[in-house]
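J.: As structure tokens, here come the structures.
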Structure P
Amino acid sequence: MNPNEIRQLAAQVLAGIAPEADLTTVADHEDLREALDLDSMDFLNLVVGLSQGSGLNIPESDYPQLFTLAGMLAYLGT
């Protein structure tokens, strides 16, 4: 996936979890959980949605790599 596709997927998944969350207001290295006020279930649902949308299996041990947009782009872009 390219960066635009990843951003679009993340925004789409977030729209179903936290419709008020605006990914465009978050800096690349900012913690998404804090910036978008996501609780643990919201973040888990985000990871599940990213996994389903990308077709990648994301093990729990890799979740910290998805805490920031930069990490998400690096992880899903590989």
Structure Q
Amino acid sequence: MLLDLLAHECEEKALSISALCVAAALPESSAMRLVQRMVDAGILVRRPDPVDGRRSFIHIAPAIAHRLRAYFADSAE
């Protein structure tokens, strides 16, 4: 999930929670629980869709995104 979110962030694309759950290849209820746990832990940030109030977008918290980028930058060297 984090890698998918990081890829979308690098492409400056928003990812809905439902699309993330589908991409995770987990049962929807399990994926939603995992997303909520990561939101509660401050790893992910949920933002409402300004156009469609029924949908939310999910993003990696800035500090976590920075750490992931640093990790992959170090791994590439």
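J.: When relative contact order in percent (Cα under 8 Å, 6 or more apart) is calculated for each of the structures P, Q, which structure yields the highest value?
T.: Going through P, Q one by one, relative contact order in percent (Cα under 8 Å, 6 or more apart) is largest in P.
J.: Out of P, Q, which structure matches 3.8 when distance in nm of label points 7 Å out along Cα→Cβ at positions 25 and 57 is calculated?
T.: Attributed to the structure labelled P.
J.: Also: log10 I(q)/I(0) by the Debye sum over Cα atoms at q = 0.13, 0.23, 0.25 Å⁻¹ computed as -0.31, -1.11, -1.37: which structure among P, Q?
T.: Traced to structure P.
Readers should treat all values here as calculations from the given coordinates under stated rules, not as data from a laboratory. Remember, it's a predicted structure, so these values are computed and weren't measured experimentally. Cβ atoms are built from the backbone, for glycine too; each structure is taken alone.
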